[in-house]
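Each structure below appears as structure tokens.
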Structure I
Amino acid sequence: MKFRKPLKITQRASSVTNSFVQAVIPWVPPSPTQQSEALKVLGMEDGIVCAYCGGVASDWDHLRPLVRNKRPTGYISDYKNLVPACGRCNQSKGAQDWRSWISGGAAGSPTSRGVADLSNRIAVLDRFESWGAVSPLPLEELAAPELWSKHWENLRRLEEALQEAQRHATVLQAEVRKTSGTNSRCIAPELSITLDTHTGDCRKTP
């Protein structure tokens, strides 16, 4: 069992970006009838499982990602773009194209885990995608350019603030380590290991 490294402030940058995109994307909550219709297409009338691997479903995943390269793809949160997923598949897939991911060797993908009957699962997802016939919306044409510019400028400033906050936190952590004596756990001159004051990590010097 591995010890988890302490989180850095900048590790939340991708979550912030996703939040900025999802905050402006339309969300259409499905009615019970619509949800049942979608599950029927997925062959899940008798029980909901992960559409990618058949495991225990814990999330609704966007089959076509909402965010790519820090910008909206044009797809929205709609019942025709949502499939049940387990946490492992959801995390592994991220913003990747579902076909490339499910058949690829990414860590946690169904193929990398040797999931059985994968060709059938792909066929079901193909059927779901054809049934939904979802097309991306031209989101940037649906609001004034200055509103979009302001939104992305807000994101840029927040990202810069996170980076500055991490730099300050690293300096502060180094001071706390020095004062508390915990630097000795990191600094080992005989092994050429020292504290990197920029990142807060232990580094082996050349």
Structure II
Amino acid sequence: MENVTASTSVHSSEIIALEQPRDGLSDYSPNDVPWDIHRGQSDDVGGIYASALEFERYAARMSDCGGLLLFGWVLNPETSVNALRLRTAYFCRVRHCPVCQWRRSLMWQARFHQSLPQIVLEHPKARWLFLTLTVPNCPIGELGATLTAMNAGWNRLQARKELKAVIGWVRTTEVTRSAIGEAHPHFHVLLMVPPSM
């Protein structure tokens, strides 16, 4: 695994830059084991990109992803305790970078959780339904076509009069791998519906 840079040099009274080579972020913070896992996966995906000439630039960007992390002290208003929080970092934003995908999913989770109280205030009697939609497993080479067909199917489902009463929804696409290496694409949907539905 590529070393994540770290240092204890102080740039200001609030920001600490980490620039000393080390094995992983979890060496300094046990809560950051997921970072090390995603960073290792990013190295693996970057290696695959590096093997194809037309994708070498993605591999180069991914090798630098998360290489510089700047932390700052932030006061937690609930506990009145100062804690280090990530202030600045370089992320590659390559679509299939595991680190960037993970951080993107965390961002969307945070946005949803922040908006949830207002949604509940506006629709206090609404009910929530969790729906999983799936299709038969497909070979990895057919995954793009399968996802395109699934998205078209979702659009057709939304257009049905039976679902016009749905107040709102949040949908995510997940692709897992079967024991024999096939792709298992599926949608997870959280539907907000009226109490009568």
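Coordinate-derived values only; no laboratory data. The structure displayed is predicted, hence computed values, not measured ones. Cβ atoms are built from the backbone, for glycine too; each structure is taken alone.
Assuming 2.2 is distance in nm of label points 7 Å out along Cα→Cβ at positions 108 and 140 as calculated from a single structure, say which of I, II it is.
For distance in nm of label points 7 Å out along Cα→Cβ at positions 108 and 140, the value 2.2 is produced by structure II.
Consider the structures I, II: one of them gives 21.3, 61 for Rg and Dmax of the Cα atoms in Å as calculated from the coordinates. Say which.
So the calculation was done on II.
Could you tell me which structure in I, II was used to calculate FRET efficiency 1/(1 + (r/R0)^6) of positions 36 and 92 (r between Cβ atoms, R0 = 30 Å, to 0.05) as 0.95?
This value belongs to structure II.
Give the label, chosen from I, II, of the structure having the highest value of FRET efficiency 1/(1 + (r/R0)^6) of positions 132 and 164 (r between Cβ atoms, R0 = 41 Å, to 0.05).
Structure II comes out on top.
Give the label, chosen from I, II, of the structure having the highest value of distance in nm of label points 7 Å out along Cα→Cβ at positions 52 and 180.
That would be structure I.
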